[in-house]
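Please go over the structures that come below.
What follows draws every value from the coordinates through simple rules; no lab data is involved. Note that the coordinates shown come from a computational prediction; the quantities given were computed from them, not determined experimentally. Cβ atoms are built from the backbone, for glycine too; each structure is taken alone.
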Structure P
Amino acid sequence: MARRISGGKGGRASDGFRPSRDEILAFVQENPDQAGKRELARAFNLKGADRVWLKDMLRELQDEGLLERRAKRLARPGTLPHVVVLDVFSRDPDGLLLARPSEWPEENGATPLVSIRPSRSDKARVPGIGERVLAKVFPTGEEEGPAYTARVMKVFEKRREAILGIFRVLQDGSFRIEPVERRQAELTVDADYANGAKPGDLVEVEQTSSGRYGLPRAKVLTVLGSLTSEKAISMIAIHAHDIPHIFPQEAIAEAEAATPATVDGREDWRALPLVTIDPADAKDHDDAVHAAPDTDEANASGHVVTVAIADVAAYIREGSALDREALRRGNSVYFPDRVVPMLPERISNDLCSLREGEDRPALAVRMTFTAEGRKLRHSFHRVTMRSAGKLAYPQAQAAIDGRPDDKTAPLLDPVLRPLWDAYAALKRGRAMREPLELDLPERKIVLKDDGTVERVFVPERLDAHKLIEEFMIQANVAAAETLEARRVPLIYRIHDAPSLAKQESLREFLATLGLPLARGAQMKPSSFNGILSRVKGSDHETLVNEVVLRSQSQAIYSPENLGHFGLNLRRYAHFTSPIRRYADLVVHRALIGALNLGKDGVSRAQEERLDEIAALISAAERRAMAAERETVDRLIAAHLATRLEESFQGRVSGVTKAGLFVQLPQYGADGFIPVSSLGDDYYIYDESAHALFGERSAKGYQLADEVEVRLVEVAPMAGAMRFAMLSEPKPLPGSKQSFHKARRGRARAQRPPPRGRSRRK
């Protein structure tokens, strides 16, 4: 159904012809894979001044919200990207498989329906209902039926439709399944269907019946493991999100058979005093740093910064069992009670880890900066290094602050002070770049030996942390620049500017606080920083930081560059953590091939799969983030389960029509307060102000309000808590009108499906 408009040879003449707005929108809708500015100009045979006109027209359409930018392509708002992860859920009357996108923003309206095209290949695996696939999608342009058709590129492992729960035995001997999801109901199990499960076991169950009275009944399908052992609560998230956590025997065998890399074919940098600076409990060390004054008289007071990264590509060869498993995992997943690594420990904690005093292969970048933090040049090297010191962040910081210990004292003048001097220059460069500066502290959970919570705290943000962070950012930029200069395909880390809809929502919110936000001008991080600086130290500081964060787009991986809005960088690629991120490994291989640093560079086959790989690792990253967040919620809920009816100081972390989410700052977890429990007033949801207003009193609760709550109910394994509000509502200025994100002219894909079809959010 793609609409072809020929140009050039025998095509439509360009003399005096300019397409209408509707023609441009139609082409973008019908050709999602060819909707860049160059493709549009070629399709309509526009040249010279007409190309300038086209650029202005596209900008106008974007400002009006009729088009949005995705990488280098344009798309209709609310439409699916060209490559997307789908969940197959049913069949149509003709037997064709039906699917929905696995993730769909609520503000985009109804979830679009996708019809799976049958494969022409007999060897291609046919997906089944309940499976997840990676697919290319194409708009149908039809008024009825699915909005898209799809061609399957990859079928993931079969998703289990079974329900997860904790097997419990009540005092009367009956069996129950305790839910592990907030919206999941409790189930009962007959003795004949217990399948050998024991109290405290994490089980998969299948609901067998549900009557009008009593709990639904279920049968145990599989016993996944016991939650009575130490540090096992993360098992719930691992199984709920289908996170691969057991390495195939073939991958283990490859890891065990690996031998240390030699110096052959590498530069010998073992005399250079590189050091690793990591958390005190870190087991693998994938980056080491060094800095020295630049001896070039033309660069007075300049610095030469070296960042060495573990050479994972030397051990993980493309297409090997280890490589396939690393791509399947996408990244390491970090829980408070365990780590699910991307690579086996033989690789991640041994051969690749930049251990102190041991020879290790590395891919290093040497960068020269001016005294003002401007990079002059850089070069990449494949080396053998030997770490001169394994330091923890507080340890390195203490040495700089005048409290060196036995380990840092010999390193202070020759190694640490030059690092901090170079960082001072890079800070000046960062200040001129003006990245987004949000002030949102992160919490760390410390567990007891039995896996329960001992304490939750906000670690101090040290200059040592910022130094390593800025050095890594510069190394990542250098990697992207090198590959771009050599015209080598790569996977970028991209972060788009906030959408026009989110900008408008933020503008409406800031207006309630008397804070203006310019309309029409291209948004920059400095625009947000100006707002944040105005509220610093005020009562609204936390509130504004939260709302600005929520207005941002999500960072993803893509083979097409869009720049990184948050860091205010034109190009950015992850290069510095190949032990824990597959994206970095792909960039390493690209550099090795582009710079002729070995025979283990990226292959043409992998270059052609970069779209697929980027989609896979982006999905894996979102999966990991969700699993980590849910595990923290469960740990905190279990920690507070013995404190029912106690009162806590909290902060409103979310506002919905149904009620308020309140976070306990001390613990970093939140619970829910139903709107029906807020009193006898009728509360109106004001989306723009992030508030609930009482209709009669004009008082209410707003995002970031500090409140006192009472804990009334806890579901530990679901990570759910329910509070009762103790604080009185406060007067709130502004409108009590409910604002909606829906707007006219939505794409065909956003129309609600025909009656009878389910809608998934």
Structure Q
Amino acid sequence: MNDLAKESVNRSQNPLGIDFNTPALQRKRRMRALKDRLARWYVSIGGLAVLGAITLIFFYLAHVVLPMFQGAELESRKAQQPAWLAEAQAPLLLAVEEQNQVAMRLDASGAVQFFALKNGEALQRLQLPLPQGVTVASVGQDQPGTRRVVLGLSNGQALILQHNYKITYPDNVRTIAPQIDFPYGEAPIELDPQGRPLEHVALNLNSGTLMLAGSTNNELHLISLSREENLFTGEVSVSEQRINLPQIGEPISQLILDPRQMWLYVFNGDSSADVFDLRKRSLNGRYDLLKDTSNRVTSVNSLLGGISIMIGDAKGGIQQWFMVRDKDGKSTFQSIRSFQLGDSAITQILPEERRKGFMALDADGRLGIFHSTAHRTLLKQQVAEGSAIAALSPRATRVLVESDGKLQRFVVDNPHPEISWSSLWGKVWYESYPEPDYVWQSTSANTDFEAKLSLSPLAFGTLKAAFYAMLLAAPLAVAAAIYTAYFMAPRMRTKVKPVIELMEALPTVILGFFAGLFLAPFLENHLPGIFSLLLLTPVGILLFGFLWTKLPESVRHRVPEGWEAALLIPVVIVVGWISFSMSGHLENWLFDGNMRLWLSNDLGIPFDQRNALVVGLAMGFAVIPNIYSIAEDAVFSVPKSLTFGSLALGATPWQTLTRVVILTASPGIFSALMIGMGRAVGETMIVLMATGNTPIMDINIFEGMRTLAANVAVEMPESEVGGTHYRVLFLAALVLLMFTFVMNTLAELIRQRLRTRYSSL
């Protein structure tokens, strides 16, 4: 072996004498590797935990929301055939009391039978004080929940009664004692002086005045009763007034009295209705109810509140009608929506006492559950073989059906009938509204309230507030970020960037408080100044920049490069002072001293003190730090080699900025805008205090709005846990989550495409 080979073999692998494999370094590398693995696992677990939390939030919201879209359920109980039922005559009326324990049955002989709903056991039997040889010819009921009934007798008289249920607790056991009361005396009231049977009757009590209507063939009888009680003697006196209305040419089939005693609906013939104005005592008009001439009206009833009239026909259809005021101010009877139960004639319509829902029974014994506002068919089920008569409990949780000498009881589960896709997102024609509209009105003071739960104005308000906020914040924040990262001196950047990022820590409740209590009235009183400021500020900045370029270089060079932005501060202050100083003069000169009235009267633009302009300024101020911080980091992180290379190839700084730097930083800038948009969409306190919280759909910048986040914050504390309103608020939260998810997903896709496209620069 030669010397060179020996030298190669004997030469140390580390000629410098440094050993990188000592025990200490090995231990250090092992600890470093362990820390790296722990950090990697920590980040992975944290990311998965965030995804898991978001997924759990989504499923929890869905768990609360999904029950609203389920239909109704009807569960039958064992049929009862009590002995007393076999001896009774055909029923005219069935009723169930509040606690679902006692039911009432009335037949043509005037016999009233109270019985236990659970087993059909007879509790009490009463005979109404009818004149000798007189039977009950017809039955009419007041509005749902009143338990007030009028009986049309075969001698042309009418008897008014009320079935009541007295609840006591002897020995801590609930006992219900049914009874029949006669608020206007046991003596019948004469409607037809000729003594003919009353084929149809109706009544309504409003503010102490009882309106009583009856019909004999094609003749209409209407009287008004006023009941007065002497405070000293306790004697009750009843005064009677007969009301004359135009007579009907066709036989009358049904009578409905408006609870406000404004309208009398007279259904006559096969498919027509005459509507009388009781205040003017004249005919409002005759209306054709069915387009099909082969069809006919078979059942009529009013919904809770008495505004809507439900009309069933011989072909299983049900229509909702109510009075609508047209553009000329005249009220007309219009068809609003329709339902379909089956092919048989509708024999009975049962309205709910607490909601705008109803049930319908046809001649084949099929029962349907519907809701008018939601335009929703919740259930269709066979409950009897052939014709039957039914009663609905006050809470709409029990249905009692009598058919073929049997009593059949059904348990109803229908917790959320008010919700449907059309009622949440589409236009709905509500009672007393001139046309369909998007409305959110979850509560009211009266009991016959029709819940209006449209999410469209809330979603629109959310996007409207975010749009005006981003309209102000996006250009200012992105432009400031680009200037700070690319043109500003490093020393000035170290002062400006922390100050702007510190704005992000300002509580939004303070901004909302400031916007609602100071900024809103200030803008209302200085509208010309605000618009002058928005127009003159960019003009003043551009003018100052132009004049700055015309100054001698000796003057311009005194300002260090990158510090020119500091000179704009006094410019903006001076422009603002000038704008607000001439605000009053402009208002007197151009708008006759009041720009708000000029907008409302001359241009027809409504003006609210707390409007989208206030929200745009306040929430834009809150969003600017978010967008600025992320966009500035993205621009500043562009490799300097790209900038120097572009400048070295002869490009100007502006060309380098627009064609290299911004394109490279575009993914980060886009992410900043999306995060700012998400912040604006989910903002609560500012929109809660500065928008007026009016759920309207109007792009007008001078009108307010109500957002999803603010609505949840305001109404969640007052909602019933598990109720429909409660679940709709959770649905609003789910819509916010889905909106944010979709927006962030699109943002990530666009950001990845931008990164792939411009990563090669």
Structure R
Amino acid sequence: MKQEKTLQAECRHAPLQSNNNYSSNGCAPIKAAPVKAPFAARCGYPALDSFRLAAAVLVVMIHTSPLADISETGNFILTRILARTAVPFFFMASGFFLFKDGTNRDKLKKFLKSTAVIYLLSILLYLPANIYSGYFSSDHLLPNILKDLVFDGTFYHLWYLPAALAGGCISWLLIDKLGGRRAAIAALALYALGLLGDSYYGLTQQVSALNCIYAHMFELFDYTRNGLFFAPIFFILGALARNIRPARLKSALLFAGFLALTIIEGLILRRAQYPKHDSMYIMLVPCVFFLFLFLASFKGKRLKLARDMSLFIYILHPLAIIVLRGAAKLFNCRELLLGSSLIYFLGTLFISAAAAYILVILKRALISFSQKPGRHAAASRLGRSLYCKNPPPSGRAWMEIDLKQLKSNTQALLAALGRQSRLMAVVKADAYGLGACRVALYLNRMGIDSFAVSTIDEGISLRRQGVKGEILVLGYTDTARAYQLKRYKLTQTAIDYPYALALNNAGYRLKIHAAVDTGMKRLGVQSQNKDELKKIYSLPNLTVSGIYSHLCVSFSRDAGDCDFTLKQIARFDEVLDYLRRSGIATGRTHLQSSYGLLNYPQLKYDLVRSAAILFGLLDYPDTQLKLKLKPVIALKARIALIKHIKAGESVGYGREFTACRDTVIAVVPAGYADGIPASLSCGAGQALIRGKRVSIAGRTCMDQMMLDVTDVPDVSRDDIVVFIGQSGNQSISPEEMAKNAGISVNELISRMGTRLERIYFD
């Protein structure tokens, strides 16, 4: 290529020894972002999503008092104590996700922008109600408008939105300047000041100086339950929760204990008649914290509907109250709709939920419409949108995983399999670095119920995240962990007869697949030792639900390799025939992996193990069966720095690149610790910037690399660098990158470092 030839002409190369002896594959199931603790592994928090919806219902209870007709004390406990966990939970959830990458300025801007838009739309929504109530005819209108916009909200429930805006900013500044723990202390101090203007206002009134101070404060806002005193501590606690691995039972017990203390505190303060308002309690802080930890301990599929509906219910429920009251007046049924506090609540909730559901459907339809192919064609022609599909604003370097393409590849594979064979998705090594949990859960939704992993820990991780179906452990598992195989319903590979016997003697009823060595000389009983295989089937504590082998050269179309593969197939079939003639039900059979299917599609076994096809990764595309496959992944980064060097100056370790002309160098914060092989140094590897190919200048470092961008016009900081993927009319495939690095594409992808952010498109 022209660019590469130019680089070679301008560089003086020295032999570079590539050191590829590093591991970039972590064991956490879903790493969506650089995180500080295993707890922050991403694959969804369904309990958090569920409680978002429950919290929205609690807010509706606050404003409708469902138990008012039944018990005044019971209603107080429900609406003024228990329901007060709702808004702090919302703030904690915002902090939990806002600070997942630390104090990221771009993420803060995105949060503020989205919240501000919601606030603006909510203001417009309730503007007619404000006009009807005479809001704009009140005295001191301008100061009141400013006060409401900044602190109290323009309608009684909208205070939450300016509080979220202020709380997000304050917590971000505190964490950025002080660190997490000291930020929490500062926020607790603010919360304590808020307490004296809320539930403990009675104490404030007993001290004249304090009473005077708070009197002036209440000229600025009506409540201390706002973004200054109330929200920051919960945002910060949400951030701190990311660094904690929650113990579910312990968190539940602590939550229950602090909830009881909160109830006691609330009743005591009510009896003492201290509260000016009743949103802030001392015990509320640890109560909500441990509630959040308990809920966050559940991992699995995200509940997008619950998450989306919770916001709409919160925003719309006062409007539902207006509609309900209007209907009662219009149809002369006040007693029916408003006579019972419980019916009043249920009616409000029903209208709110129905309206919220309709809006969710409309929102999804709008998003789906906006994402149709060709919607942004005009923008693409302008040149910028092709360089990245919505990268994370804070992205240093990241991997994009296109789940829609995963679906397309899977459907193509299923069509090729027909009805006789089923798919066993291989998601070992964190699904080759794509995120095993996210991938497996997505395939679950498509009806895939068979998975293969390499280790027991990989299998346990999938089970804990809610993956259903059979999970086969392909590798060795210490028999001392047999109880975990039983507990998590994992299927273990019997690698030989002595191992199977040891598993049997562990004393647990286990499911296994028997492995047969048909010539690879790896795991499995030698195919000629058929009696040993027969013995495995007779072990009383083991249920052999499958049997398999592995074709070691099925990717090759060479005549000698094809002959060897046919011998492997014959040996496997001989084993199956022997067992069946012996009256043994073999269980599900599987021999083919991806290349076994593509080059020997005539074979019909019960299962086909595949990863390469699913992910669109083929080192050897010349196969007998042709499928329309595309890579699921893209690898991208941002330019951190632009440097101008003069002819004769060198770049990087060992001075491997010396400019023969005035050169523009882009420094990219990604290196071999992110999985970009060092063997791509000194022009061996290329990247795309603004639709142009550029070459790596000098040695690739652990955390950085330099690119020669002299021929890229208007290149600048924060431009997107594409290592795998498309930019303009140019593209680099995983296979191209792997070939240039001198490794297989599977090795390349599975090395992608855990500190790479994973961005999923669905």
Match the computed value 93, 77, 49 of Cα extents along the principal axes in Å to one of the structures P, Q, R, and report its label. R
Of the structures P, Q, R, the one that 2.6 was derived from, the read-out being distance in nm of label points 7 Å out along Cα→Cβ at positions 66 and 362: R
Parent structure of the calculated result -8000, given that helix-only ellipticity at 222 nm (-39500 (n - 2.57) for each DSSP H run of 4 or more, over all residues; to 500) is the read-out and P, Q, R the choices: P
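One of P, Q, R was used to calculate distance in nm of label points 7 Å out along Cα→Cβ at positions 346 and 562, giving 7.9; which?
Q
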